[in-house]
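Student: Structures follow.
What follows is calculated from the coordinates using simple rules that are stated; it is not laboratory data. Treat the numbers as computed from the prediction; the structure is a model and nothing was measured. Cβ atoms are built from the backbone, for glycine too; each structure is taken alone.
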Structure I
Amino acid sequence: MRKMTALLCGAAALLVGASAAQAADTIKIGLIMAYSGQFADTAAQMDNGVKLFLKKYGDTVAGKKIEIIRKDTGGPKPDVAKRLAQELVVRDKVDIIAGFTLTPEALGAADISAEAKKFMVVMNAATSVITEKSPYIARTSLTIPQLEYAFGKWAQKNGVKKVYTMVADYGPGIDAETWFTKGFKEAGGDIVGNVRMAVANPDFSAYVQKAKDVNPDAVFIFIPGGAQPPAMAKAMQERGFPATKVLGQGEITMDDNALKSMGDAALGIRTVFHYSWEHKSKANEDFVKAYNAEFKRNPDVFSIGAWDGMHLIYEALKKTGGKTDGDSLIAAAKGMKWESPRGPMSIDPQTRDVVQNVYIRKVEKVGGAVRNVEIDTIKDVKDPAHK
């Protein structure tokens, strides 16, 4: 009996040892995103970026196996994101947390990143303050000030002297208005009026008429993507407001189906964005081809943010030789530079935020179809909101 007990104990010890060795050879990444609810398609595009990266580069880095654990917030719920981040760290023993479809998710998880000293990669959420909430956060998406401050300056220097602003009355819209206005005024432009519109607003006719009455050189618009851009284009067409006087953030012409439904009514709209599938480069041509082959749709800003987030994680792990503590990984991420399908980008070593090119696009006819055509590039733009 003693001999049998000893054998069983020995076997148990071997199993524990094997399990520990297996755990040491695995790096767990917890993805926190809104896989269900209103923003499910955004999360799906991000998840596609992750899947495509793993397919191309494999699920092993620095000699260790990558395991992805997905958690669904169901929407912009900071308390849920915080709980899920805690579960990932405490129960699932993840080494890295990433994803974050929306700002509330990222802010909710930031406390856990700071307390547990876990490397956290923000792949989409765009509010400037996020990276300040934990010293272990790096971002691979964008910030609204990064786009709009540069766009405001560009507009004034390219012949636009008087602007009327029309933005959706919520956080991103207000940020867009604030930073476009700041850049435009600093460059010498004049804001001749403004209006903030209800986020869920099916009829823009009255707002468009008011802007037309003011007769600015251009109107700056920020509205959510999806159904609203075609509704805005329709209202402008009905009121005789030319698309050539429209400036906006890329969402208003981002969605292929929405742009197609807008048709010629969109011709001449100028937007600012950090990525679109139409961007001309060999790296992006290969990325778009692979994405289309895998998912039967074009990539967008959500998929590229996740693709580059995985790139940052892989390269940081290579630099640390597989070490996964937060201090090692964030040190490896700071100052990292690479060529993305969106163009050259890097992680600012002081703010841990993304530095990238900002593209000015104009809607034109290409091969009989309406397309976003890049007409100018503002290089190596940092987020101006970081002090």
Structure II
Amino acid sequence: MNNSADTNNKSSDIYFAPLLPWQQIIWTQLTKRVLTPPQNLPHAMLAAGMSGMGKRAFVWRLVAWLLCRNRQQHPQGACGHCESCQWLKSGTHPSLQVLPISNMLISDESRDSQMESSTNKGKSSKASTKANNKSAKTSSNTIKIDDIRALQPFIYQGGQGMRICVLDHAEQMTIAAANALLKTLEEPQAQVHLFLISDMPAKLLPTIKSRVQQLPLQAIATSVARNYVTDTLGGVVNKELVTPAQIEQLLQLANGAPLAAVDLAKASWYSKRTLWLTTWQALRSGKRSSIAASDYWQTQFDIFDFIKLSELMLVDIRRVGLGLRAVQQDIEITAALQNYPPSIQSLEALTQSLQQIKIALQQNVQEKFAYDKLMQELAEL
């Protein structure tokens, strides 16, 4: 089995990225356990929680440091120069194995921003971005029993120094794969460490969760998150000033996840929220046909981004319909609902339809067909 970077041509930058400010305490605690005899780093650890908290960034950085030959002299991160770090950069590290093999082992938190940067480089880049976006959505993260079995020789070879296994999207393990993994968790091998990463830890078997130590990566102070988003955005997005109120809104929409808030601010579709409302009103009033709206939005961005935009808008439309305050105070959602308030049932139906459209797109349904269908449903909302 090849290691992660070799199999997926993953950028090595994630191994040597700066430590996120809210992760300094847990980093110091873990590295001290390694540097202070007797070394007592947990055999198996779980990095879990919503995307945008930086859990993958933390795991890859820790993996690089644990394997680094100069970690004693570099307690804050891998040196980037030793033989081990060079292996990571070239994607040929013999002491690292990653599942699933098909996974693009790059942090979820940075994937959107990388795609976003490519959308501003012209039509050819836009087409490439659309292909990458669709590929990311259609790739399988399932971990099967044969994948776990293929790890066994690596885990039990012995006498080879520290060895690390990373199981990304661990909730995607089949029942058989999870049961096979239990044996490894119950019989820890010297100098073998397993990292499980999960966006939905509730889907993990209780027997798995009881045998791993969860890393406390989700607790982020509001002030730290606010400062990070403010500093990262530099006060300007798409040549427009970002106010403190907008920073607060981004964090609220991202459920407090700083990296997700930054990606949201940079997403091209985020600036189209008012236009989405205008299109919806025009569709419902009959002032614009669904075909014309579909043709226009197809020139703006791919269907996956339009679905993200629609899902965000529907959350606030539902909130206002229930008598709650809209999170997005910088657009006129409440005013848009005065003449055409949709029913809760119709909102639920459209939400379910969005999920069905995403499944259909994974089965190679044409984007134009999906756009046409979605516009028609918006007109009837």
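Student: When you work out distance in nm of label points 7 Å out along Cα→Cβ at positions 79 and 351 for each of the structures I, II, which one comes out largest?
Tutor: Comparing I, II, the top value of distance in nm of label points 7 Å out along Cα→Cβ at positions 79 and 351 belongs to II.
Student: Where does the value 5, 23, 31, 22, 11, 4, 2, 1, 1, 0 come from, among I, II, when P(r) over Cα pairs in 10 Å bins from 0, in percent is the thing being computed?
Tutor: I
Student: When helix-only ellipticity at 222 nm (-39500 (n - 2.57) for each DSSP H run of 4 or more, over all residues; to 500) is computed for each of I, II, which one produces -16000?
Tutor: II
Student: One of I, II was used to compute FRET efficiency 1/(1 + (r/R0)^6) of positions 71 and 287 (r between Cβ atoms, R0 = 41 Å, to 0.05), and the answer was 0.05. Which one was it?
Tutor: It traces back to II.
Student: If distance in nm of label points 7 Å out along Cα→Cβ at positions 231 and 343 computes to 5.1, which of I, II did it come from?
Tutor: II
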